[in-house]
Structure I
Amino acid sequence: MLLASHQAKAKPVTDFELQHYEVTGSTIAEIKRSMAKKSPIRTGNKGFGGVTVWSLDTTYTTVETPDGGCEVRDPKVFLKVKIVLPKLRPGPRLSRQARAEWERFLGALRAHEMLHAKNGLYTAETIEKRMTNLRTKVSCHRTKEVLNQGSQALISNITQRDRDMDRDTRHGETQGAYLDDRVDLHQQAVRR
């Protein structure tokens with residue numbers, strides 16, 4: 001039997017990395033082609049504008065208690081988050097409207113990817129909270145098993161939440177993470 005732990009504020013050690021890949025273009029169509037060609041984020045033949053990858057590790061010690069239970073000491077969770085986003089090297093004819101559309105898209109994509117990063121942080125904080133000041137009435141061997149199973153279940157659930165969010169938002173498209181081709185059509189109409 002596990003006993004509830006005191007829910008102290010968890011402060012996982014976080015390593016956050018923002019990485020970019022370069023795209024080019026003077027029109028939305030050119031930028032989209034560049035992203036499709038240069039994006040390092042692929043699932044099969046499909047490329048994506050951005051991605052967030054997070055992983056975590058835990059450390060802690062256990063001490064047998066006089067009553068045969070177990071106490072978890074010095075729990076620490078280490079979270080590594082990497083977000084990859086495109087960076088535009090604008091072509092010489094990039095219009096103000098196309099630049100504004102790029103900035104709108106990039107802001108929406110960044111916000112979408114930050115939701116994934118926040119899921120990773122939530123997971124790390126939750127796992128650390130569960131271990132903080134934890135005392136059980138079962139052996140340390142069993143305590144470690146239960147902690148590991150609970151952590152893996154939480155990671156699986158949050159990973160599924162990330163997948164569901166991508167499915168439901170079409171990888172951020174419904175949140176604004178798309179480049180609107182109508183900007184090019186508007187520019188063509190203005191030039192005529």
Structure II
Amino acid sequence: NQSAALQLLKWNAFKREKIDPSYEDVLNRVVTYASGLPLALEIIGSNMFGKSVAGWESAVEHYKRIPNDEILEILKVSFDALGEEQKNVFLDIAFRLKGCKLTEVEHMLCSLYDNCMKHHIDVLVDKSLIKVKHGIVGMHDLIQVVGREIERQRSPEEPGKRKRLWLPKDIIHVLKDNTVSE
């Protein structure tokens with residue numbers, strides 16, 4: 001729950017429960033960003049120990065774009081255990097298909113991955129990388145960020161070499177400089 005997550009974050013970041021009230025807003029945003037995941041809250045809290053409110057604000061914006069390395073490495077273990085097609089299905093969902101109907105996801109990706117979609121989806125659900133609730137494909141926000149970062153790391157300096165883009169600056173770079181590679 002939100003209260004327990006906030007308490008965990010405070011303890012890791014400040015080593016106490018009572019804190020300066022000026023931190024409350026940013027701490028609540030961190031809890032929301034991490035969706036209450038204890039591991040993420042512990043890592044972020046420990047990394048932010050002793051930082052000012054401005055430091056927290058800056059870090060939150062950074063984490064929204066690029067997750068903390070420790071969190072990335074821990075969550076990446078599940079991704080690395082996937083087969084190649086399953087990795088691509090996961091990334092396709094992380095980039096474009098989160099929030100879509102399961103039937104639509106299966107239909108769209110079936111053309112890329114043949115008739116193995118049900119199996120791939122089941123594997124991703126079993127590994128808790130995605131969830132299907134009421135026929136809608138979902139994914140934890142932090143896992144989505146990790147998926148995007150995995151793709152970004154494939155070619156951090158040249159976005160045109162990636163299969164998937166989401167950051168406006170990368171899209172503009174590729175379109176403006178015509179740096180798409182095949």
Taking distance in nm of label points 7 Å out along Cα→Cβ at positions 88 and 144 as the criterion, which structure among I, II has the greatest value?
I
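A value of 18 was computed for relative contact order in percent (Cα under 8 Å, 6 or more apart); which of I, II is the source structure?
Values: I: 32; II: 18.
So the calculation was done on II.
Could you figure out which one of I, II the value -16000 for helix-only ellipticity at 222 nm (-39500 (n - 2.57) for each DSSP H run of 4 or more, over all residues; to 500) was computed from? List each step's numbers first, then the result.
Values: I: -16000; II: -18500.
Derived from the structure labelled I.
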Using FRET efficiency 1/(1 + (r/R0)^6) of positions 48 and 160 (r between Cβ atoms, R0 = 25 Å, to 0.05) for the comparison, can you identify which of I, II gives the largest number?
I
Taking distance in nm of label points 7 Å out along Cα→Cβ at positions 56 and 80 as the quantity of interest, name the structure among I, II where it is greatest.
II
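Please state which of the structures I, II yields 16.8 when mean count of other Cβ atoms within 10 Å over residues 64-71 is computed from it.
Details: I: 13.6; II: 16.8.
Of the structures listed, the value fits II.
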Origin of the value 9, 28, 23, 16, 12, 7, 3, 1, 0, where P(r) over Cα pairs in 10 Å bins from 0, in percent was derived from one of I, II:
I
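Taken together, the values in this text are just the output of simple stated rules run on the coordinates, not laboratory data. Note that the structure is a prediction, hence the values are computed from the model and not measured. Cβ atoms are built from the backbone, for glycine too; each structure is taken alone.
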